[in-house]
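Pasting the structures in now, so scroll down.
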Structure 1
Amino acid sequence: MIEQLKRQKVRPLGTEGQDGGQWILLDYGVVIVHIFLESIRDYYDLDGLWTDAKSLPLEDNG
């Protein structure tokens, strides 16, 4: 996904956590992407915090 966005000249405004490898945050302004290990996902339960938010499917165009 990140490489596809780069090819389209879409770059994040900021990134965090790439060195640790457990949780990466990509800030695209309107959209913030969290990529993390399943154990970390379970621990922080962001899905539970955002139960009212709309869920969007992710298409694999790869």
Structure 2
Amino acid sequence: MNAVRDRFERSGMSLEDLGLKMGYPKETARKSAWQFIRRTNDPRLSMIRRFAEALGIQPNELITR
């Protein structure tokens, strides 16, 4: 998740923008994005894909070995 947090911080996006781009409704976009960024330690691959798509990057850029 360090790569996810780093990419988000460098993106310049707000949490609400990220949440909306990840497909969450406006009412929950900010909270859902925050929970993904700060509370998730072992995300599902589908969430990594949604995050990567929202930032316009490839999912493999977020997966560390």
Structure 3
Amino acid sequence: MDYFKKRAEEPNAAPYQTQINNELRKVMENGSTETARVGRDILNDNKFLKALNKKLETINVD
């Protein structure tokens, strides 16, 4: 998350949530073994998932 948040601070950068979604979309669409491995790693990273869940709980959905 820190990586994406730091990138989001750059001028004209997409919000970090959008960047994460874009990267996950690439994983799903690409199908390469390296990309698939990274996707599995992200989806099995409990620290990442807990941080993502905590952040998602703070988002106000209308």
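Nothing in this text is a laboratory measurement; each read-out follows from the coordinates by a stated rule. Quick caveat: nothing in here was measured; it's all calculated off a predicted structure.
Values computed for the structure shown
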| quantity | calculated |
| --- | --- |
| Value 23, calculated as relative contact order in percent (Cα under 8 Å, 6 or more apart), assigned to which of 1, 2, 3 | 3 |
| Entry that produces -14500 once helix-only ellipticity at 222 nm (-39500 (n - 2.57) for each DSSP H run of 4 or more, over all residues; to 500) is calculated, selected from 1, 2, 3 | 2 |
